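Dropping the structures in below, format is structure tokens.
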Structure 1
Amino acid sequence: MTDIINFLARGGVIMIPIGLGSVIALTIFLERIWSLQTSRILPSDLLDRVIGAVREGRVKSAREACLKSNTPLGNVLLAGLDGKNLSRNELKGVIEEVGKREVSRMERFIEAMGTTASVEPLLGLLGTVVGMIRVFQKVVVTSRVGAVDPGQLANGIWQALITTAAGLSVAILAFIGYRYLLSRSNRYALEMEEGALKLVDALHPMDAQGERSE
């Protein structure tokens with residue numbers, strides 16, 4: 001471990017923000033993985049219980065189930081239950097607004113991870129450019145007093161390239177994590193939308209039949 005730290009330290013000061021970015025990305029990934037568990041977003045039996053209660057006329061029980069779940073799906077269904085006296089189109093609008101808010105909460109910090117994935121390669125490139133400038137400064141100074149040592153030149157160049165390699169490594173992993181979290185959030189959003197439409201059909205069965213017949 002010490003050897004690895006010493007190796008990375010040769011990349012210079014730019015390795016500090018690169019390392020900080022990796023910590024930020026990892027923290028966001030772990031926090032979102034914990035928060036975006038299926039049981040915390042879409043409880044397996046909540047939709048069936050709510051729709052079953054609505055069809056039996058037990059709206060109060062359905063509301064209690066949503067409140068007790070305290071999940072994004074529960075909040076979306078609760079909005080539908082509270083707007084049960086609205087027209088079908090108005091109810092869809094209310095549910096859509098609540099759904100957007102819940103999706104926004106699910107995607108919290110995910111964009112920050114995407115930003116980290118975009119910035120890390122630039123930091124790596126900046127570190128390499130700064131390192132190359134220092135290398136060629138030394139070359140100029142050395143050439144004034146004698147021949148340039150190719151070994152010294154190569155040593156300075158590979159040290160300068162460490163930041164690019166580190167930045168790309170962090171960026172690749174952060175981007176993979178970003179896309180995974182985003183796809184997971186989108187899948188939950190789609191399932192919540194489908195569940196909300198089922199609730200709308202349960203609350204407005206005649207309207208639903210009329211729309212399908214048209």
Structure 2
Amino acid sequence: MDFNPIDDIERPKLQQKLPKKLTKQDAHRLLEIVYNYPYTNRFLRYRNHAIFATFMFAGLRKSELLNLKYADVDIENLTIFVNQGKGSKDRFIPMSQTLAKSLRNYVEERKRCKKTCPEFFTSQVQNTGLTQFGLKHFVDKVQTVFGTRFSVHKLRHTFATLMLEGGCDIYSLSKMMGHSDIKTTTIYLYASADHLRSQMLKHPMNE
């Protein structure tokens with residue numbers, strides 16, 4: 001055939017669903033639950049709080065967090081280096097003082113427990129990096145207390161939405177999220193009706 005018979009047929013548009021995320025109030029409550037969970041030792045308390053804080057204050061993917069190396073976290077200069085993230089891309093993520101405090105507590109406890117492996121987040125028992133199974137095991141426990149099921153990817157969505165609601169520009173967020181196309185980041189612009197409502201109040205004719 002010297003022509004394509006479907007050239008003039010319009011492609012069906014795929015349904016675009018808004019990413020599921022936690023509200024600001026639920027995000028605060030989740031961090032409180034993680035910190036106040038009845039642990040058997042304080043290493044777990046500081047480590048697990050640091051893990052959840054990293055998800056919600058830096059927006060890392062699960063694989064990026066598990067592969068994070070001790071040398072990649074610079075608390076003094078408030079930066080996290082993501083080495084070979086999704087798409088084999090490196091990126092730096094700035095660290096807030098809130099996240100720095102949580103990570104600093106964990107690092108001090110990590111040193112006290114003589115953890116020397118290259119991975120930043122370590123196993124409680126062994127001197128090795130935290131595994132995907134170990135992370136899932138604790139997330140499942142937290143979900144029971146929290147009362148709502150969530151994935152760690154939902155925490156990444158929460159980070160992105162709250163950043164935009166706080167006034168972060170879409171270009172900066174795209175870089176922090178590690179998106180290769182800024183269009184991927186724009187979906188978070190529609191994720192909060194409350195945020196859109198607050199922006200509408202900025203109309204100069206409102207009284």
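Here, each number is a calculation from the coordinates, and none is a lab measurement. This is a predicted model, so every value here is computed, not measured. Cβ atoms are built from the backbone, for glycine too; each structure is taken alone.
Ranked by relative contact order in percent (Cα under 8 Å, 6 or more apart), which of 1, 2 sits at the highest value?
Structure 1 gives the largest value of relative contact order in percent (Cα under 8 Å, 6 or more apart) among 1, 2.
Hey, distance in nm of label points 7 Å out along Cα→Cβ at positions 115 and 179 derived from one of 1, 2 reads 2.2; which structure?
Of the options listed, only 1 reproduces it.
Have a look at 1, 2 and say which one yields 198 for volume of the Cα convex hull per residue in Å³, as calculated.
Source structure: 2.
Which structure, out of 1, 2, was mean count of other Cβ atoms within 10 Å over residues 51-58 calculated from, if the result is 15.1?
Going through each structure in turn, the value belongs to 1.
Could you figure out which one of 1, 2 the value -15000 for helix-only ellipticity at 222 nm (-39500 (n - 2.57) for each DSSP H run of 4 or more, over all residues; to 500) was computed from?
It traces back to 2.
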